[in-house]
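Quick note: the coordinates plus some simple rules give every number you see, no bench work behind them. What you see is a predicted model; the values in this text were computed from it and never measured.
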Structure 1
Amino acid sequence: MKRITRLVLVLVAFGAVATQARAQDGDVEDGGPDEVSSLFHWPLSRIVQDGRPVRIAIEWQGSWSGRGVVLHHRSGGAGSYATRPFGHRTGARWEVEVPSSEVVVPTFEYWIESIESDGARVARFGSAGLPQVADVRALPSRNRTAQLLAGHKGYRSRVEASFRHYDFGRPGTTGGRSQDSYNVFDLSYTYRLLSPGLYQVSLGVTLMGDRLGVDSPIYTRYSPGAYFGYLKAYWEFGDIFGVEPMLLIGASAEGFEGGGGLTARLGPVRATHFDLGFWGIRNLGWTVVTEFVWTGIPYVVVALRNEFTTFPIHARYGITPSIKLTGLLPVGIRVYGLIGYGIREGYDSGWLTWGVGVGWEF
């Protein structure tokens with residue numbers, strides 16, 4: 001008797017489950033709330049604020065015949081939610097875009113809601129009280145050229161004129177305060193292309209020694225010196241490393257003068273950096289230059305410079321450590337002064353070297 005009773009109960013329970021399943025199937029066919037479809041969304045955890053809109057996508061798994069899907073979003077964790085309908089559809093995939101102006105640091109919160117065929121609203125992903133929270137990270141402008149140009153205060157061009165007096169003192173003989181000196185005048189123009197490869201080009205003319213002024217303890221047939229033009233092209237790779245080759249063409253009392261050089265730079269040219277360079281002219285000599293440029297003081301650029309040179313007589317080497325201060329004035333005007341000390345190999349004493357210059361950026 002007990003076994004018969006248990007069999008009857010099992011049959012009754014099975015009949016109830018079957019009846020419920022048929023009722024649910026009937027609801028779907030009649031267009032009622034869809035119980036078999038579900039919404040899939042891959043949540044956002046980090047957003048890069050780079051000027052592009054934020055795209056949010058969902059996919060329906062199973063059939064769904066509701067009225068629409070709505071995104072609720074806000075930034076900063078406070079205030080009311082703005083709403084945007086998922087409008088772009090590709091099969092089961094739906095998308096919505098949020099303008100970049102509405103996505104600000106530090107966070108972006110959102111949740112997704114569906115509107116069913118009977119008008120009921122169902123929170124499908126998150127809720128107003130428990131939204132998905134994505135960190136918003138701000139980046140510099142995606143326009144690399146604009147970023148580089150801002151580092152130069154918006155100026156692409158620069159013209160500059162400078163004068164420098166090199167003085168190595170005197171050798172171990174009697175005589176005046178100095179018996180070894182020469183002067184240099186330079187006029188240059190620089191244009192910043194700011195392209196991914198070629199950063200800037202410079203061209204200029206230089207007058208060195210000769211009629212500009214030169215004194216040498218070593219007898220030479222002609223007053224040492226030269227007049228030459230030069231062209232420089234600077235390539236910068238990221239903000240880490242740069243190279244600048246230079247071509248020289250000119251003339252001296254000895255005839256045609258040719259030469260060139262190369263500078264390697266660590267750090268961006270528009271900020272603190274270190275230079276190691278070499279350049280030379282066929283009949284006058286060569287120079288190795290090291291320079292550390294510091295831009296940590298507002299409106300002032302400090303440069304510690306040293307030259308190891310055989311100019312202007314292509315004989316014994318001399319060294320000229322110096323410090324250069326450049327003042328950055330309004331409307332792109334730059335002025336600088338330089339002071340240093342020069343001494344040549346075999347001399348008892350050296351003497352002061354100095355220089356001045358003015359430039360204009362525009």
Structure 2
Amino acid sequence: MARRSPKTPVSTPADLDARKAKILESVVVEHVDTAMPVGSSSVASAPGLDVSPATVRSEMVTLEREGFLTQPHTSAGRIPTDKGYRYFVDHLQSGVLGKAQQHQVKDFFANVRGEVEDVLEQTSTLLTKMTSYTSVVMGAGHSQAKILNVQLVNLDARHQLLVTVFSDGLVLKNSLMTTFDASHEEVAEASKQLNALLIGTTLGESIQVPSRGDHVAALVRDAASVLHKEKPTTEGEQVYIGGSSKVAESFDGVETVQKVLSILEQELLVVSLVQDILELDISVSIGTENGYEPLSAASVIVAPVTIDGNSVGAVGLLGPTRMKYREAMIAAETVSKHLTQHFGGEEIV
């Protein structure tokens with residue numbers, strides 16, 4: 001299956017004059033709502049467009065010639081092309097979730113519990129409920145998570161418990177057995193030094209441990225050695241897809257539905273698609289921009305989840321090219337911000 005190079009930029013169509021831009025917007029909005037070709041008479045009645053159907057018809061011919069619209073049948077109206085949707089998306093003004101959805105998201109993250117995998121899976125369900133599109137929620141895997149806190153607890157003089165908290169919500173617990181009696185003061189000092197050495201690092205990352213011969217240094221070395229050997233519970237990216245059944249509702253034609261579902265069943269391709277979009281520094285990939293022929297009738301919206309400037313995952317939505325872009329983009333961006341806060345403790349602004 002042919003893949004687009006992840007380094008190929010998505011081209012931005014040249015600016016249109018105000019009237020053509022308004023006509024294109026009207027066509028996109030109506031086609032998204034009705035799934036039908038849009039005629040000049042319907043566009044001419046759009047608010048803020050004070051021109052005759054004949055003028056609209058002439059402008060639509062020009063937009064078709066320039067590749068923004070296409071006419072599926074000679075007797076029908078017109079529908080947007082990928083280029084037309086790209087222009088529409090690139091000129092969308094930002095918005096906010098409705099109050100009901102704001103409460104839905106806040107309530108979800110106030111009450112969601114469980115391991116990171118459980119949170120990601122439940123988040124995919126949330127996104128689908130909010131938008132009625134298929135959702136993709138991706139975690140970067142524990143191997144990329146950074147250490148947030150380390151705590152060494154003295155269970156008895158020669159038995160310590162090492163608790164390590166990571167940026168993606170993972171908590172590791174390891175037992176240490178020493179050949180000497182460690183005091184509570186020595187264990188507390190070892191915890192302090194471990195935090196100074198390990199906060200901001202990842203599992204397996206090399207650090208400079210003390211070479212002194214005292215008990216505190218020995219505890220630090222033992223703890224660091226245990227973490228260095230620790231293997232993440234999940235290798236690679238974790239992918240959770242919610243609402244696969246929405247594909248049949250969103251796309252026209254059995255063949256198209258089957259093609260889209262075939263992509264969603266291949267997690268590596270989904271990960272590659274999301275990563276390519278993030279690398280291109282765009283939030284929406286439309287139709288043929290996806291690089292997969294089976295997704296030529298689909299759009300994918302992606303919002304990264306970042307903690308301390310590092311990507312720890314992403315949330316996305318997949319739907320037809322005639323999807324409700326503004327609503328879907330706002331939903332993905334809002335959920336990504338809440339996931340960032342959930343895993344990293346950052347405040348949402």
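Brief remarks follow.
- Read-out helix-only ellipticity at 222 nm (-39500 (n - 2.57) for each DSSP H run of 4 or more, over all residues; to 500), computed value -13500, structure in 1, 2: 2
- Which entry (1, 2) yields the derived value 11 for relative contact order in percent (Cα under 8 Å, 6 or more apart): 1
- Parent structure of the calculated result 91, 42, 34, given that Cα extents along the principal axes in Å is the read-out and 1, 2 the choices: 2
- Among candidates 1, 2, the computation of log10 I(q)/I(0) by the Debye sum over Cα atoms at q = 0.28, 0.29 Å⁻¹, for residues 158-221 alone that gave -1.41, -1.45 used structure 2.
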